[in-house]
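Engineer: Alright, structures below, take your time with them.
Only the coordinates and a few stated rules stand behind these numbers; no lab work does. None of these values were measured; they are calculated from a predicted model. Cβ atoms are built from the backbone, for glycine too; each structure is taken alone.
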Structure P
Amino acid sequence: MDWTMINNASGPKQRILTVFYLFQCRYELDARAAGMRLAETSPDNLLCKQTVAELRAELGSPSANLGIVNVGDDAVRNYLTTMLTTYDQRLAAD
């Protein structure tokens, strides 16, 4: 995972969209594989913890501004929701 790219993002929304971009566009992972990969991140990675908390807050809000070029808000939200569900399941299994 390119945590430097996420760290350089300008705020929570940009970090969330960077996570989506990295997993789906750059690494070409489906949402479940992305969740598994995210769960492999060191538990000491504070940026990961912060980003996951921001993801949860954004997905729990009614905003509709996560779309990017050629991918609408609903598709991004569905991807990230599945990714976080898989992430949580993987961490619970350990």
Structure Q
Amino acid sequence: MSTYRFGLLFLPRRKKDHPGPAISHLYLKILMRQNYRGKRTPVLLTPQCLTFSELRGCISALRRELDQLEKLARRKYTADQKRQGLPIPN
């Protein structure tokens, strides 16, 4: 599975770590910044869209990628909890 805009950083607990759960973050794989009218913009999650259809397509792509990352995170957390002998959440 590969995503373009987002990634999953998953850090399972190691034996030498303090007791506790795994840690995860979603992150931006791409970083787009623009200066519009002399003002620096926030981190942009889409390319420049000139029509509503373009923007809707970008939003759909973001949703698909987030869904993929949710599935990946579930698999990783489940595997980590099995490894630690912990109950598996639903």
Structure R
Amino acid sequence: MNRKQKVVMFGALSVIIISLIIWLAYGGEIFTKTQVLIEKKDPLFGWSEKEWINKFVWGLDLSLVISGIAVAVSSILFFVFRTKRKSSELS
């Protein structure tokens, strides 16, 4: 493995690890959400009502898409940056 391939591998692993850290920081949800259901309680009457609030929650599905793209791009770059040998060296 040459220097360029090592840089590509390190970059791809960094992107995957950062994506998983962000996923864990958002609570480790399985699916990405754009709205969250909360329950509001009325202090006077004791009633409770459910309300949807616009809030983004990073999901594992988003992390897997980012990881898949990183693996695909890094595998292409890994192939492109390979060391090419001359035909006389192979014999």
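Engineer: Tell me which structure, out of P, Q, R, gives 35, 26, 25 once Cα extents along the principal axes in Å is calculated.
Structural biologist: This figure was derived from P.
Engineer: Now for a different question. For which of P, Q, R does distance in nm of label points 7 Å out along Cα→Cβ at positions 8 and 40, calculated from the coordinates, equal 2.3?
Structural biologist: The structure behind it is P.
Engineer: Comparing P, Q, R, where is mean count of other Cβ atoms within 10 Å over residues 32-39 highest?
Structural biologist: Across P, Q, R, mean count of other Cβ atoms within 10 Å over residues 32-39 peaks for P.
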